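Some structures are shown below for you to check.
Taken together, the values in this text are just the output of simple stated rules run on the coordinates, not laboratory data. Please read all numbers here as calculations on a predicted model, not as lab measurements. Cβ atoms are built from the backbone, for glycine too; each structure is taken alone.
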Structure P
Amino acid sequence: MADVKPFFCVRPEPSVAHRVAALPYDVYNRAEAKAQACKDPLSFLNIDRPESNLPDDTDMYAPEVYQKARELLNEREADGTYLSDPQECYYLYELVMDGRSQTGIVACASIDDYQDGTIKKHENTRADKEEDRIRHVDACNAQTGPIFLAYRTQPEIARVMEKYRSQKPLYDFVAEDGIAHRVWRISNSEDISCLRAAFAGLKNLYIADGHHRAASAVRVGLNRRAQAASFEKTEEFNYFLSVLFPEDQLKILPYNRVVRDLNGNDEASFLEAVSKNFSVTLAGSKQVAPQEKGTFGMFLGEKWYLLRAKDTLRAETDPVKSLDVAILQDYLLEPILGIKDPRTDKRIDFIGGIRGLSELERRVHTDMRVAFSMYPTSIQELFCVADAGLLMPPKSTWFEPKLRSGLFIHKLS
């Protein structure tokens with residue numbers, strides 16, 4: 001039973017929503033974030049990455065960085081960039097990329113559901129990355145970046161969503177990357193009750209993207225419970241900002257791999273080692289984008305190859321070990337290339353599928369030796385891993401399009 005509630009939303013004034021909306025804070029390095037934030041003072045990246053407004057030698061995690069975030073948010077509320085809706089509402093958020101639409105419900109999910117496993121996760125988090133967002137949320141007294149949740153399709157939720165999609169949206173703009181964004185407010189009390197009951201009927205929700213933001217939001221809520229003389233579990237800090245999407249609207253892109261060297265092998269010995277567990281077919285100059293599970297593209301020595309995992313590998317029934325990313329790791333990256341821990345090994349890098357196969361070729365031409373293109377993990381595989389209480393290997397999924405930050409803010413008090 002999932003507790004998913006409407007909330008009092010702080011959101012941009014409609015005429016500036018397109019200027020405020022920004023990609024998530026963690027898709028940029030420091031230099032990229034500063035360059036992007038400087039393009040427009042209203043861009044939410046100024047608040048999400050407040051060090052961009054301070055001298056370059058400022059420690060990214062210094063107290064004044066988080067204080068700057070609070071100051072900028074207060075300024076944007078004071079100058080009318082942001083307004084506050086007077087009642088608790090749900091919101092409908094549609095993103096359209098390359099003609100494909102996905103629409104989710106913007107709402108607040110329960111930290112208790114996260115704690116008891118109603119909200120399932122499939123990745124580990126790092127304490128240092130959590131601490132940064134904890135300090136940011138505390139300083140702003142608000143959650144500013146939504147967690148991307150998925151759920152198994154529910155007809156009643158779909159019915160309400162479709163009802164609002166025919167109405168005039170609050171926001172309707174195309175961002176500079178070509179992705180369209182539309183937002184509707186769901187304020188009718190009957191529809192709100194219907195949605196809350198429908199979500200309560202779901203056994204589980206799943207974190208698709210935003211594990212660190214979710215973990216940080218939960219820790220802030222638990223810390224505030226500990227500091228309170230008493231609490232009812234209805235206070236805003238008991239919930240975190242989310243956008244919830246039905247599984248049938250989601251698309252996962254591949255998360256490709258590049259490796260710096262062949263671990264002492266020459267090309268001939270490397271290919272011989274690979275052929276023990278994979279059939280190897282030369283594709284020449286034709287880029288290989290795998291078309292089915294259990295297949296991989298490989299770019300080596302100016303040539304593309306199609307690798308196909310042998311049947312003994314593909315017969316694995318374990319929900320983690322049967323993932324393509326696990327098969328590549330367990331039967332090629334670790335035993336042949338010596339990549340024992342892809343989380344920490346500096347010889348491997350990961351390339352989001354949105355960047356295309358030419359990016360793999362470019363990396364091999366510059367700083368890497370071999371590249372692997374992947375068949376994307378499915379949302380059903382993600383659900384299976386999470387339902388089993390297991391964790392995916394790192395960099396297993398790449399979701400597109402990315403949710404924009406700054407369109408919805410959830411105040412904690």
Structure Q
Amino acid sequence: MNLHEYQGKEILNSFGVTIQRGIVASDPEEAVMAAKKLSKDTGTSWFVIKAQVHAGGRGKGGGVKVAKSIDEVKEISNQIIGMNLVTPQTSASGKKVHQVLIAEDVYYPGDSEIQEFYMSVLLNRKTSKNMIMYSTEGGVDIESVAENTPHLIHTVDIDPESGLSNEEACKIADNLGLNGNAHNQMVEFVMSLYNAYNKSDSSLFEINPVIKTSDDKILAVDAKVTIDDNSLFRHEDYLKLRDIREENPIEVEAKKAGLNYVDLDGNVGCMVNGAGLAMATMDLIKQAGGDPANFLDVGGTADSERVETAFRIILKDPNVKAILVNIFGGIVRCDRVANGIVDAYKNMKDDINIPIIVRLQGTNSEIAKQIIDSSGLNFFSATEFKGAADKVQEVLSSN
């Protein structure tokens with residue numbers, strides 16, 4: 001579950017991580033009230049207006065601007081709220097901005113001693129350990145740093161059982177070139193950041209930039225936070241932070257129906273039971289010359305109602321030119337799945353105008369193939385992977 005910057009900062013702050021303070025607003029009037037309160041509480045006279053969307057690169061799209069007065073806060077907020085913000089991480093149509101964060105200006109005028117760092121905490125799947133990634137090159141695309149100057153990116157693996165040691169945090173501060181009070185502040189910052197990542201059951205904490213001010217304060221100026229969905233049963237308060245306006249509406253609908261669905265950019269819809277088989281099916285489609293349009297795992301109960309729901313979700317994508325159903329009948333018999341597919345098709349036959357390739361393998365697969373072949377509907381049946389791949393290639397070539 002992705003969070004907005006202001007939500008991520010609230011979590012960070014709750015674990016003692018020092019942040020750039022701010023107040024979220026949904027309209028220009030709220031933005032003005034937020035700026036006035038922020039000015040009273042922090043003494044700031046300039047404000048940073050940040051669009052709150054689940055995408056990076058907001059500044060490049062005009063979603064981050066500095067206001068030098070309360071009047072400018074209202075003017076800039078009015079420009080940003082409601083806009084479709086296009087960034088390198090959004091589609092061409094962008095994301096609609098519903099809220100802005102009014103943040104204090106922490107870049108002191110004329111301060112040449114400010115330093116920007118990059119820091120993130122995530123899971124290193126190769127080592128099965130948590131990893132802190134950091135660099136002196138903060139405030140820019142870390143991907144570009146990794147490509148052009150990889151020696152400027154440092155990593156340290158942390159054993160999740162023993163946790164982050166003070167010595168490891170000190171080495172991070174050393175590698176960032178800090179000393180004195182700034183060094184001590186960074187050690188405290190890193191320890192608190194790792195604790196926040198660990199205790200919140202997150203899969204990613206990314207701070208870009210972390211800044212050091214001229215008076216040696218270490219602050220998180222940005223926050224990209226992703227909470228592990230599998231841990232949300234332990235964090236009911238975090239569930240309230242979900243903003244479904246930022247999520248793919250088809251994926252939201254699928255989740256409500258109990259389907260595991262991820263939208264992709266291809267032309268062949270997939271309906272599969274089991275994540276491993278789904279990944280293999282996507283490879284099969286690529287080998288056949290197509291591109292998977294989705295990842296969809298219907299689970300172990302592929303009855304007619306569930307299949308029909310899956311069909312309707314797949315067909316919401318106008319780019320889909322064919323559907324490949326690839327079901328392994330273990331717990332559920334293939335003949336029952338075949339009957340479910342036929343019934344679902346009949347219920348929505350007026351809505352289906354593309355070919356469907358059906359591969360059912362496992363218990364009663366031969367009976368299932370007979371059911372599909374004798375249905376008289378627009379199905380192509382197969383029992384083997386190669387046969388399914390050939391059918392996918394055939395229907396794509398005819399379109």
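Distance in nm of label points 7 Å out along Cα→Cβ at positions 62 and 222 computed as 2.0: which structure among P, Q? Going label by label, the one that fits is Q.
Tell me which structure, out of P, Q, gives -11000 once helix-only ellipticity at 222 nm (-39500 (n - 2.57) for each DSSP H run of 4 or more, over all residues; to 500) is calculated. Value -11000 for helix-only ellipticity at 222 nm (-39500 (n - 2.57) for each DSSP H run of 4 or more, over all residues; to 500) corresponds to Q out of P, Q. Determine which structure produced the value 11.6 for mean count of other Cβ atoms within 10 Å over residues 310-317, calculated from the coordinates; the candidates are P, Q. Of the structures listed, the value fits P.
Between structures P, Q, the greatest calculated value of Cα Rg over 2.2 N^0.38 Å, for residues 78-197 alone is seen in Q. Between structures P, Q, the greatest calculated value of distance in nm of label points 7 Å out along Cα→Cβ at positions 54 and 214 is seen in Q. Kindly point out which one of P, Q the value 24 was derived from, the read-out being relative contact order in percent (Cα under 8 Å, 6 or more apart). This value belongs to structure P. Thinking of P, Q, which structure, once volume of the Cα convex hull per residue in Å³ is computed, gives back 152? Among P, Q, the structure yielding 152 for volume of the Cα convex hull per residue in Å³ is P.
Of structures P, Q, the largest value of mean count of other Cβ atoms within 10 Å over residues 262-269 belongs to Q.
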